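Coordinate-derived values only; no laboratory data. This structure is a prediction, so every number in the text was calculated from the model and none was measured. Cβ atoms are built from the backbone, for glycine too; each structure is taken alone.
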Structure I
Amino acid sequence: MAAITAKKKMEVENRFLTITSGKDILLALQHLIAMFGATVLVPMLTGLNPSVALFSAGAGTLIFHLVTGGTVPVFLGSSFAFIAVINIVKEANGGDLAYAQGGIFVAGMLYVLASLLVKKVKYETIKKFLPSYVVGPMIIVIGLTLVPTAYGMAQGNLILASVTLLTALGINLFGKGMLKQMSIITAVAVGYILSLILGQVDTTIITSAALLEMPAFTLPKFNLNAVLTIAPVVLAVFMEHVGDITTNGQVVGKDFIKTPGLHRTLLGDGLATAFAALVGGPANTTYGENTGVLAITKNYNPQLLRLAAAFAVVLAFVGKLGGTLRSIPTPVMGGISIILFSMIALIGGKTLKKAYEDKEVKVEAKTVITGLAILVIGLAPTYLPADIASFFTIKITDAISLSGLSLAAIAGIILNSVFSMFGKKQK
C-alpha cells in the first residue's frame, strides 16, 4: 500500500503542472514572494517594464523546466549582471531600450551555443574540473555575497526586518509539519501586518493599480555596438550559472550537472533569456532566493516552482495583485532575504564537510589554497574596500569586467587543474 502511494505521488510530481491541494498554492506563493522583489527591481533600475519582467520570468521558468524535463526545481528571474550594460546601451541610443533587448537576445543565443559545446564534454570531465573543494567555496561565495544586499534592504526599518527574520527562524526551530514548510510566507505576512499597523505600507500602490492591464510588450532592435556591449556579459554569468545549478543540486541532494545535464540547464537559461528579450524583459538567471526557500522548507517538488511561474505570468496581467506584492515594504523582504541567503552559505559549508567526511577530498595544500582563493577573490568586491577589491577584478571592456563569483570560479578551476597536473608529474 505504501509503495502504491509513493508511486502515485511520483506520478503527480512528474506531471508538468498540477495543483493537488491548497497547500501547493501556498508553497508556490512562497516562491513567488521570494523572487518578486529582485525580479521587479532590475526593470526599475533600467527602465524596462516590471510587468513584462514578471511575465518573462514566469514564462522563462516554464521554458527552462520544459527543456530540462521538469526535474530541476529552480525559478528564473531578472539578472542583475546585465544592469550596467543595459543602461550603457540605453544611454547610447537615446533611451531606446529595444537595442538593449537585441543585445540580450544575442547573449541568450550565446548561452544556447555554449550548451551545444558543453554537451560534447563528458560528465566525468566536468566533475574533474568541479570537485567538492571547488564547489563548496563557490556556494559559500554565492550566499555571503548576497547577505549584504539583504541587510541593505533591512536597514530601512530594522524593527520590521528583525520581526520578519525572527518569525521565520522561530518557525523553523520550533514549528512542525505544514507550519514549518510555510515559514517564509508566514513570516512575510507577520511583517506585512506589523507594517500596516505602523503605517509603513504605501497602499496607494494597490488602489492606483488597474484590476487588469496588458504588459507593455516590445520587440527588440539590433545594432552592432549594442550587441558587442551586452553579449560579452555571458563570459561572466556562465560560471554563475554553474554555481547556481550546483548549489541547487546540493540542496536537493541530486547531481543536476549529470542529470539532466549542464548542457540542458544552459540551454534552458539561454532560451529563457532570448524569449525575455523578444517581449521586452531583462535577461533571466536562476535565483538563489528560491534555492533558499527549498533549503528551509525541504520541499523540492519542481511542480511548486512551475506553479509559481504560472502565478507570475498571471500576475503580470493583474494590476491589483501585483500592486499588493509591490506594497510589501523593502525591510520586510530584507529580513526574510537574510535567512534565505544565509542558508545558501551554510549549504556550501555542509558540502565541504560531507566531502571530507566521505573522504572524497583530503585536507591538503591544494584543497586549502584553492578553497581560500575562491573565497578571497569571490568575496573581495563585496567585503573589501574598492581600491583593494580592484586587484581582484579583470577588466574586459569599459562596461564589462570579471570579478566576484565568476572570477573566483575560473580561478578555482584553473588552480585545481594546475595542482592536478603537478600531482601527476610528481607521481
Structure II
Amino acid sequence: MPVWRLRDFRDDDLDQAIQIWDQSRNPGSAEPVFAVAEVMAAARKGLSAVVAEVGTEMVGMAVAEVQGERAWVLLVALGSRWRERGIGSALLAELERRLRTAGVRRICALLPAGATGAVAFENSGYLRRDGLVYYEMRERLGPEQSSLLTELGGRLLPPGLWQSMAGMDREKDVIERRIVLPLANRDIAERHGVQTPKSVILFGPPGTGKTSFAKAVASRLGWPFVELFPSRLAAAASGGLAASLRETFDEIAELDELLLFIDEVEEIAVARSGAATSAAHGVTNELLKLIPAFREKDSRLLVCATNSVRSLDSALLRPGRFDYVIPIGPPDVPARNAIWLRYLGPASNRIDLDRLVSASALFTPADIEFAARKSAQTAFEREMLSGSGEPASTADYLAAIADTRPTLTPDILTAFEQDNENYTRL
C-alpha cells in the first residue's frame, strides 16, 4: 500500500487542491457551505491547512479558519481513489493539534448531507448536532454589477411582491403560466420544448397595475429591476434619443440577470408613418434593432407597458420581437373585492364591502387605494378636531368613493375591449 504523509499547504498546491475539491464532491450532493474561493483563501494563510500526499500527488486536504476560541473546519477533501484509508481522520487529527496550539477550544464543521468528509468526523469523535437550521442570504450581484445597477437606477426588489398583488386573478394566472413558471423552471420548460419568454408587452388602461405586475415578476424571480423612462432618456440625450437608448442597452448587457421595464413605450416606439418625424422613425428603428440582441441572453426579460397598444409600430408587435402581448384590464367584481379587503384590513368586519365594491365599478386598483386612504384621513381628522375616536365607517368610504374621480370611463373600457380583441397574443 502506498505510504502517505502530511505536510503544510503551499501556494503551488493550489491547482491540485482545486482538483481534490472537485473529486471530493459526490454526484447529486448538496452545494458545499463554504465556496472554493473562501477555502483556498483560508488555506493560503498557512496556519490551519494540512495536505496529505503520496509522492508528489496530493491525495487529501483539510482546512480550518480560527475565530477566537472557536474554529470552523471549512474542508475535509479526499481524492476519489484514496477514500476509506484513514487519511481523512489523520488530516483531522493534525488539524486539531494545530488548532489547540492556537488556543482553540471548540472545533465545528458545517457539511451538506452526504459530504465526503462526514465519515472522518464521525470516526474522530465529533458529535452530530441535530435540530439545527442553517440560514443563508446571498448577494446575487458582484461589486461591479451592483455598482452598474446603481448607476442605472435599478435595484433588487423585496420578496413577496407577487403575493401582495390583491385581486387581478385573471392577469396573475396568465402572467404566472406564460412568464414566471417557465423562467423559474427553465430546465423543465426546455424538456417540454417550451421557449422561455424574453420580451412581453403589457397593455391596458392607466392605473390597472402594469408597473406593479412588472415589479412583482422581478421580485418573484429574484432578478434586478431596472426601469427606463423615455422622458429621462430624451433629457439626457446629447447625441439624440436613439443614441441614448443604444448606450443604455449597452450598459444593461453587462448584467447577467435583469428585468428591464419600459413604461409608456409608445413614446419611443410610435407607429412609423409619413406624418411622423424622421427623428421618431430613428428611435423606433433603433429599438427594433436592440430587442433581438437583448433576447440573445438567458435570464433577462424585457417588459414594455403601454396605455395605447394601437399606437405602437406594427413591427414591434410581431412574435419575433415580443413573445406575448398581455392585456391588463380593469378589476372585475372579485378583483375589486380583494383589493378593498387588502386596504380595509380588520375593518372589513364592520364595513359593508358589497356597497363599496358596487360603488367603485370604474375604479382602478390605484383609485381604490386613494379612496381607502382618504377615508382613513377623514377618521383621523375627525378624532383630532372633535375628539371622537370612531374609526372610518361605511358612509366615510362611500363619501370618499363619491369624491374620487375614477380613472376609467365607458369610452376607455370600450377601447380596451377592442384592443383586447385585436392585439392580445398569449
Structure III
Amino acid sequence: MKSLLIKNGHIIDPSQDLDVQGNLLVEGGKITGLCDDDVTADEVIDATGLIVSPGFIDLHVSLCEPGFEEDETIETGTAAALAGGVTSLGCLPNTAPVVDDRSSAEFILLQAERASNCHVFPLGAVTKNNEGKELAEIGQLVAGQAVGFTDADKPIESAEIMRCALEYTRMFGRPILNRPQVTELTEKGQMHEGFHSTVLGLKGIPAAAEEIMVNRDIALAELTRGRIHLMCVSTQNSVAQIRRAKASGIQVSADVTPHHLTLTDQMLETYDPNYKVLPPLRSQEHIDALIEGLKDGTIEVICSDHTPHAAEKKTDEILGADFGIIGLETLLPVCLQTLITPGHLTWSELISKLTIGPARILGLAKGTLAAGADADITLINPEVRYVLQRENLKSSSHNSPFLGKELQGRAEVVVVSGEIRYRADH
C-alpha cells in the first residue's frame, strides 16, 4: 500500500484537541502522525487552504438495499457518502428483508465491500421485521457485526419491548437508537403543528409527539442502565429533558440533522414535498434550542438522516409524498452555513459532532487522526461556492430542498483506509 503525505493543511482533530498547521503522514493504511517538511511519500496531497479532518461518521443512513433499489443502493449511497466527506456510516435496517438476523447483516457488509467506497456498519433491527412485537436475534446480529440496534423510522412503541431490548443490548455493550415519536399523535400529520399548519390547512404533528417518547426512553434507560440514543431530536423540550438526564448520569445521547437546524415549518408554504420530513421542520424557537444543545454538549452528534426516495415517491401532491430528504452530500455545507458562519460553533466543535461524537456512540475505533488509527481522512475546502445541481449528485435520488441553491464548503479529497477514494470534480 502506498504511503501518503498531506502537506500544508490546517489539521483539526477534536479527539486530541489538535488544531495546527502542518503535515500528516499515512503509511500502510494507518495514521503515522504529524511530520516535518522533509518527509517523502509515494503520493503527496497539497492541502494548502484546506482543513484536514478525521473522516466524517454518519450514525444512521438509509441505503435501501435490499428491497428498495429504486431509491438507492449500497453502491450509490456510499458514493454519495464519500462526496459528503463521510468515511463511515451506520446502515439502517429499513430494508426488505429487514436486517433482523445474522445473514442479513453480513449481506450489507458484503455489498459494501464490493462497492469499495466508505466503511459501512450494519445497524440491526430491535424487533423482528421492525414490527415492534418480538425482539430480533440480538446475539446473532452482534455476531454479524451489528454495531447498534434500531427499528429505523419506526418508533419502538411498547415500553415493555424497549425495556427488554435495553437490558439485552446492555450485555453486548451496544446502544439502541430510537426515533422518538408517539404514533397516535403523528398519524396523518404532514408538518409541525402550529401557526403555519393552521394557515395551510395541513394536519399538524405536535412537539409533544416527540417529547412524550423522549421522556419514556430516558426513564427506561435509567431503569435498565442501558444506552439509549435518540434520533433526530427536533424540539425545545426534548433538548431540555436530555440535558437534565445527562446531568443525572443517565446513558442517553442524541443527534440532530442539518435541515432541522436551518429550515422552518414556514417552508411548507410552497407545498414542496421536499420540505416534508419526519420529525417535521419546526419553528424558530425550536431551532434556537437545538443550536444551544449543540453548543453546550447536550447534543453530541450531527447526522444527515439521508432518506432517499425515487421521484414518484415525492409527488407534487404533498399529502401523498413520502417523508424524508437526502442529506449526505449537503451535510457539510449546510452545517457550515448554519453553525460556522454565524459563529455558533468553532470548526473543532463542528468536526467533533461529525467524527469522535458518533464514533463513541457506536463504539467505533474511528473519528481520530491519532497515530496508529485507521487512515480515514476528509480534506475540507471551506471557501468554495457552488450551486447544487441534480446532475452532480452521486445519490440515485434527488429529493433535496437545497437543489438549485448556492452552497459553501465541500469535501475536496476523501481518504479511506489510506487510499484516496474521492476527489471533487473527478
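If helix-only ellipticity at 222 nm (-39500 (n - 2.57) for each DSSP H run of 4 or more, over all residues; to 500) is computed to be -12500, which of I, II, III is the source? It was calculated from structure II. Taking FRET efficiency 1/(1 + (r/R0)^6) of positions 117 and 261 (r between Cβ atoms, R0 = 30 Å, to 0.05) from the coordinates of each of I, II, III, which one would give 1.00? Of the options listed, only I reproduces it. Computed over structures I, II, III, distance in nm of label points 7 Å out along Cα→Cβ at positions 45 and 205 reaches its largest value in II. Once distance in nm of label points 7 Å out along Cα→Cβ at positions 173 and 229 is evaluated on every structure in I, II, III, the highest one turns out to be I. Using relative contact order in percent (Cα under 8 Å, 6 or more apart) for the comparison, can you identify which of I, II, III gives the largest number? Looking at the calculated values, the largest one is I.
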